[in-house]
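Before anything else, here is the set of structures, which you'll find just below.
Bear in mind that the values in this text are calculations on the coordinates, not laboratory data. Owing to the predicted nature of the structure, the values given are computational and were not obtained by experimental measurement. Cβ atoms are built from the backbone, for glycine too; each structure is taken alone.
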Structure 1
Amino acid sequence: MTEDRFRLLSAVHLFLVRDGKVLLLRRFNTGYEDGKYSVIAGHLDGNEEIKTAMIREAREEAGIEIAPQDLQVVGVMHRRSDDERIDFFLVATSWSGEITNREPHRCDRLAWFRLDDLPENVIPYVRKALDNYRRGIWFDSFGWATES
């Protein structure tokens with residue numbers, strides 16, 4: 001018997017950190033939170049380990065290579081928007097290659113911002129995840145009526 005089971009969408013998000021600053025990308029022409037900053041991110045493709053997905057997204061969006069041992073999972077967020085998601089947040093302080101905007105049709109700016117002085121227009125759940133990272137909070141929820 002085949003059961004229809006609930007499935008969560010899964011995504012990975014990368015905090016590239018250097019000298020107390022994080023790399024942010026301003027969304028453009030995507031239809032979701034355009035004009036706001038986010039981090040390198042993307043959905044898991046299925047049959048793909050978390051770090052493998054993050055390495056792929058870093059290559060696709062910023063043209064950099066990150067070794068698996070240079071990635072650390074620093075947070076998980078159970079998030080509700082139009083659907084229900086589980087987001088994994090990873091940090092890297094070491095990578096190879098020059099950071100370049102490999103998706104100018106979806107991102108119109110890459111910039112470094114101090115972790116303690118982010119721009120106002122950061123996507124709210126990303127801002128919360130960055131704040132959690134700074135405070136050492138590993139798990140959180142976002143978009144639920146029962147949030148405290």
Structure 2
Amino acid sequence: MSLFACEVHAESEFAGTPDSAWQLLTDHARYPQWHPVVVRVEGELAVGARQTEVVRTASGRELTFHPVLTVVDPGRELARAGRLFVPGLLDNTHRYLITDLGDGRVRVTQSERFTGLLAPLLRGRTARDTRTRFAAALDNLAALLAGSAAPAA
């Protein structure tokens with residue numbers, strides 16, 4: 001890994017199909033039901049489309065980002081890229097990968113790669129906290145796919 005990069009990921013295997021996982025990952029209205037930091041996501045689901053994403057930080061502060069979708073591969077991958085102010089300061093790629101494990105099971109991997117001058121500042125506690133939130137999101141996603149009671153945020 002580069003000196004000016006920080007990567008965080010979490011993955012989970014659970015009952016479901018690539019299509020059912022994709023449906024939840026692309027249903028903007030349902031994001032707050034399963035992703036503990038996402039308040040709102042809006043935008044067209046097409047490569048090159050700019051999204052509006054509002055997230056809540058651990059301190060409770062809401063931040064708005066406008067990433068661009070870079071990959072929209074139904075049932076397989078959803079990725080978006082963004083940046084803080086200017087290129088090279090803090091750029092990121094947020095990705096969901098869906099893997100069909102067969103027998104009605106899937107693996108969903110959520111990852112975020114940060115690059116740029118500020119990326120080293122995200123290592124340590126911030127990376128650990130992000131990984132914990134990613135794992136919670138995937139647990140909640142699994143609960144929704146299983147049709148169980150609404151997960152805790």
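List of remarks:
- Between structures 1, 2, the greatest calculated value of distance in nm of label points 7 Å out along Cα→Cβ at positions 34 and 114 is seen in 1.
- FRET efficiency 1/(1 + (r/R0)^6) of positions 10 and 98 (r between Cβ atoms, R0 = 30 Å, to 0.05) from the coordinates reads 0.55; which among 1, 2: 1
- Answer label among 1, 2 for the case where mean count of other Cβ atoms within 10 Å over residues 82-89, calculated from the coordinates, equals 12.8: 2
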